[in-house]
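There are structures below to look over.
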Structure 1
Amino acid sequence: MTPSARTPDGSAGDADYATIGGGYTRYRQPEPAFEAAIAAALGDAAAVLNVGAGAGSYEPRDRTVTAVEPSASMRAQRPPDLVPAVDATAEALPFGDDAFDAAMTTFSVHQWADLEGGLRELRRVAAGPVVVMTCDPALLDRFWLHEYAPEVIATEAARYPSLDRVAAGLGGRVEVIGLPVPLGCVDRFGEAYYGRPEGLLDPEARRANSAWSFVGPAVQERFTDRLGGDLASGEWDRRYGHLRTQPTFDGSLVLVVSRPSD
């Protein structure tokens, strides 16, 4: 299998984390509700492979984890209590068949150059469940951002693969589990700001969400001008203010869990 083309940093997907990944860990912390859902999906797996591991946000601390991360910038941000990540790509995993009890990947599949190749590799090396945290592109327009920066939503919809495609690529018995986003979600991906819109006026917050790196400065300036104006005038709160106290948001985030066929 031929690995995908990589940037000088080693990033193997469509985003260059040498440029956008510098402050990633300040904004993208593991959300406990998502951690619990991933742990439940992994079941009793003791040896887990984490592909596209980044800075290690969702790696279980109570299991033996092997991490794979192609970006040098992201590998450098891994905390010292985690194992160093292997420099490799999803499409060419340097492990034998059924080498792990389970495999996982979070916020990663939309960046792979060869989605089906990467999913086949996850299924090949995992004897048990494969757990994929991703977003359903068909549900992205539930988030109010589509009215303020439709280019960002369109970018995400084009990048994220359909759930049918992910399921077909994994094979086996597939379950899709919705992940409601908590109001105080500490993993500040886009929908985490559903009830705290002021947060997205921070350019570093947008930088920690790779979709913004695909739209030009004119889009970002228009977004901040309009959102800032609507917050100042009260227009955003007239339309969406109920979200400020809504405990969770049913957006696009899901777990796709594949288990071997009986």
Structure 2
Amino acid sequence: MLGKKFLLTGGTGGLGEAILEELIRNGAFVTVIGRNEEKLAGLTAKYPAQVDVFKADLNEREAVDRLGDFLRSGQTVYDGLINNAGFGYFKSFMDHTPEEIHDVLNVNLTQTILLTHLVIPYIRAEGSIVNISSQAARVTTPYSSIYAASKAGLSAFTNALRMEEPLHVMTVQTGPIGTAFFTRADSSGKYDAMTKRLQLDRHKLAREIVDGIVIKKTEINRPQWMHYGLTLYNLFPRFIERKLERPFLSKSRLD
């Protein structure tokens, strides 16, 4: 990856920051797209030779338009786009406000698709598109329905894009990761505590993602036991929902 150039959303924390560190360790140059000016400045101070930044709130359409101006002015050809930005809430559908519904779907799905549409002309022929989705895309997910819907849409979009574009396109579908994601999703901290033993190590996952770019994998599903379990679930979903109703409703007990 020495000398290759990537665009990365959500690179100022969590899994995104771990992916950034792994790309840098492999000799890549990364443009980080994010909204937190202080954190972006921290990245350029820490990695002055390997990181530049573009400040943008991906909940705003104007931000994507400004990124288009940035790309056109630089005339840079990139080796890949990694769409990592995303968030959600763990509560019932009716407890979501209209603004929350809009924002989750907008950031996780609509703006990610618009950003990809914008960036593809600036990616070289053998380059990569990596979309960070979720195992929630593959399973009935009460009490986080909007988040799950956004990730199901993202996975469907990514799979279709793979068959349309002469690029390397990879879907990453994960279970819980040890990051600050849960601070926003469930402010009570109960889900974080409940899944602590199951949470993926973000640094190990980041290494797998970067390795997946190198060897051109089309899909990463972690943890593997969850992937195999959901593959079985997809064969008999309603039967398994009836038999395992309590685990399916685990997020309903967070309040």
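What follows is calculated from the coordinates using simple rules that are stated; it is not laboratory data. Computed from a prediction, not measured in an experiment: that's the story for all the values here. Cβ atoms are built from the backbone, for glycine too; each structure is taken alone.
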Out of 1, 2, which one gives -13500 for helix-only ellipticity at 222 nm (-39500 (n - 2.57) for each DSSP H run of 4 or more, over all residues; to 500) as computed from the coordinates? 2
Comparing distance in nm of label points 7 Å out along Cα→Cβ at positions 214 and 246 across 1, 2, which is largest? 2
The value 2.2 for distance in nm of label points 7 Å out along Cα→Cβ at positions 70 and 190, derived from one of 1, 2, belongs to structure 1
